[in-house]
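There are structures below to look over.
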Structure I
Amino acid sequence: MIIAIGNTKGGVGKTTLAVQLAIIRATAGREVWLIDGDRQGTAAAAIAARSESGKLPGIACAQYPDGPNLRAQVQQQRDKWDDIIIDVGGRDSTALRAALILADTLLVPFAPRSYDVWALDDMAVLIDEARSVRDGLRAVAVMNQADPGDHSTDNAEAAAAVKEVPQFIYLPIPIRRRKAFSNAGGAGLAVSELTPRDPKAIAEISALASAVFNLI
């Protein structure tokens, strides 16, 4: 399966989710290829830190911020992998557009803030464009960096707004702002690999992985 994690809005935690999902799948015995489609190379840096620490399982990672190169590499190598996870976005880029053509599923993280929700309109346009030239792209939106607790007005209002965007399937699995995610990300670790463990962070990301990879 090819999963693209992208948004034209920066700062919504795309790389954090990409790294977490890649490690979860590799730990489950899947052959995983993580592609960093951003010139900043944050995902590639996280995986390099993981490799340098000797943490297993190792994660194969490549950086292709140029859309034509990303598309060519994935087309050539897709049969070698069980799962390909592409981290793209922060702006409307050739890499993001290429990923939309390649992916089975697009996962769009958004924060429960007005600017982040409004930016989903830009993604909706790109999704429509991709669907005009290929069939079968599933687009799902997930709230990332959600406010703690179950009674946040901002969380509820953002979720309601996203449900009104017809291009997306809204996944009611909020990933909340937790220190475990930032601590794990910089070291190229899954939250389940941190000590001490954060059971809530582990449960949230595990539920997201299950939903995304079992999406029909």
Structure II
Amino acid sequence: MKTRTVMCYGDSNTHGTMPMASLQDMGRFGPETRWPGVLAAALGDRWRVVEEGLPGRTTVFPDPIGGAHRDGLAVLPALLESHRPLDLVAIMLGTNDMKQRFQMPVVEAADAVLALVAAVRTSTAGVDGGAPAVLLIAPPPVLEAGCLGEIFTGGAEKSKRLGAIYAEAAKRAGVAFLDAGEVIGSSPVDGVHFDAEAHARLGQAVAEAIAGLAD
């Protein structure tokens, strides 16, 4: 049976950043604990999982503090070409868009995430020069807690709407959808990152979603 490939495209929660007690914390969960690793174990030998998680990555914003390379849309075409052929791209971005510095009206979240979906669906990074399929994942709400609370001021209320906004965006684009907020929550330690248990639950949920697409 042919091995299929999925690229997990996301931010620090795809990277596996541990909940941070201070801004200086740089902990990262090991490969088997991160949700893409859990996904790989659940999918088995039929799938190869490519991890593409960058802390601070946004949907479409160059970060004036973190750097222009945090713009998820700008770097996505290069990553699609680098890892092709891809059968599927699982996109989970939008948490960092909730930072106060970006001042993004949450109603524009659909336009931002649909730009990423379009970049995948109009690419030739799939099998035989086609386009990969997309699984759009809405991140869970942030909590405005701990050392990241002030950075995400106003983000808790806005991010509660991402699940519904992304669901509608996925419907418009005709791609698969998973609301991570119905499966897990952000850690109360910093209000943004996932603990090990959440990674395990999310990895299993994504595996079930992908298995359903492949049937």
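When mean count of other Cβ atoms within 10 Å over residues 14-21 is computed for each of I, II, which one produces 20.8? Structure II accounts for this read-out. When distance in nm of label points 7 Å out along Cα→Cβ at positions 6 and 134 is calculated for each of structures I, II, structure II gives the greatest result. Taking mean count of other Cβ atoms within 10 Å over residues 54-61 as the criterion, the highest value among I, II goes to II. Among candidates I, II, the computation of helix-only ellipticity at 222 nm (-39500 (n - 2.57) for each DSSP H run of 4 or more, over all residues; to 500) that gave -10500 used structure II. Looking across I, II, the calculation of distance in nm of label points 7 Å out along Cα→Cβ at positions 30 and 182 that yields 3.3 traces back to II. The maximum of FRET efficiency 1/(1 + (r/R0)^6) of positions 102 and 126 (r between Cβ atoms, R0 = 35 Å, to 0.05) over structures I, II, that is, the highest value, falls on I.
Quick note: the coordinates plus some simple rules give every number you see, no bench work behind them. Source: prediction; values computed, not measured. Cβ atoms are built from the backbone, for glycine too; each structure is taken alone.
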